[in-house]
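Chemist: Pasting the structures in now, so scroll down.
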Structure I
Amino acid sequence: MQHNCNAGKVGRTMTNPKHTFATNTPRTGWAWTLATFFGAGFLRPGPGTWGSAAALLLWLAAAHWSPLSHGELSLATLAAGILATLIGIPAASIVSREAGTDDPSFVVLDEVAGQWIALAAATLRWQEWLLAFLLFRGLDIWKPAPARQFDRMHSGFGIMMDDVAAGVYAALIVLALRHWL
């Protein structure tokens, strides 16, 4: 599979299990780099899971090597999820338009944002962060309402917000289970 995340490159073919398209038009480099989360979106199978796994690994590294308290880590993680969402909306819009498809599977910044929102509720106990990861992936695939309605929007906003909704659902479940168990 060849891919091109650099603006101005022409003449290659990008192959995706769902889409094959020529890259004979310039690509917006920053948007492709961020939307694919530095290329994680091109990994197979399951690019969304790879994006979520990359987000989890970054969170684990930050959690273990930063001097932040649990509360500070939760706020920083939530802020990172919000920032990824705000950057992801225009990036996903640009990449979607340039790829010629409504919701390219290689756009995984939405999974990163949603996963970080889910992880904002978790502690460093492996059971909690693993639960946050699994719940987010399951809810992202299932897309309960209103995530399903966001998914149907066919825009950068819709691409990002269905995963944000799944992240919020996962975070609420993690918090509820911690409280009740």
Structure II
Amino acid sequence: MVDTKELPQRARYYQSVDDGVALSKGGFYTNLKDQYIIFLSPKDIFNHGFPVYHFENRAREDSNITLGDRTFKNFYIFNKYEEFENPVVKAYMKYFATRNADSRETETIDDQVSYYKADTLIRNKYMTYEFDLHESKEEGRAEGKKEGKLEMVDAMFANPKLTDEDIASISGFSLDEIRKRRAQR
């Protein structure tokens, strides 16, 4: 795994997505439950030597004061599995580090991994999911840029000093597109 320096931001994003799902429109904030964002990483991205890092929101002025927003972000460094005290957590971390299923819990995970690897339909969906997500984001960005440019064009229509040729040149749209846009107004 390559440390892309984005995992803390990704944790924040996952928290926001989960909050959005948990708190439906018109819902009460008191309905939010404890939320744990868990990352499993082979490398210690914080470089302080701990096997696990537990984060929660605290006051800078006094670290004993917690915000109490019930959000927790935990980063488990599974290559440090020997340093975990809890035997079940240690077994899971060892499995992630070695892929050796030597306990009842890790055998269950290993069976599930084998099942999903053997199912080509599920495996293909998993393999293309990230790509499809990226493509959707790119399409959304392109659509957003186009909408922004169209809003700019609409604003330029209000300036009597600008000809359709000027607007086409500035906006990057063709002269035909500018004329069609003006006619639609």
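Every number in this text was worked out from the coordinates using simple rules, so none of it is lab data. All of these numbers come straight from a predicted model, not from anything done at the bench.
Chemist: Out of I, II, choose the structure whose coordinates give P(r) over Cα pairs in 5 Å bins from 0, in percent equal to 1, 9, 18, 21, 18, 14, 9, 6, 3, 1, 0, 0 when calculated.
Modeler: Source structure for this number: I.
Chemist: Next question, about the same structure. As an exercise: helix-only ellipticity at 222 nm (-39500 (n - 2.57) for each DSSP H run of 4 or more, over all residues; to 500), calculated from one structure in I, II, equals -21000. Which structure is it?
Modeler: Among I, II, the structure yielding -21000 for helix-only ellipticity at 222 nm (-39500 (n - 2.57) for each DSSP H run of 4 or more, over all residues; to 500) is I.
Chemist: One of I, II was used to compute volume of the Cα convex hull per residue in Å³, for residues 41-96 alone, and the answer was 102. Which one was it?
Modeler: Corresponding structure: II.
Chemist: The value 21 for relative contact order in percent (Cα under 8 Å, 6 or more apart) was derived from one model only; which of I, II is it?
Modeler: I
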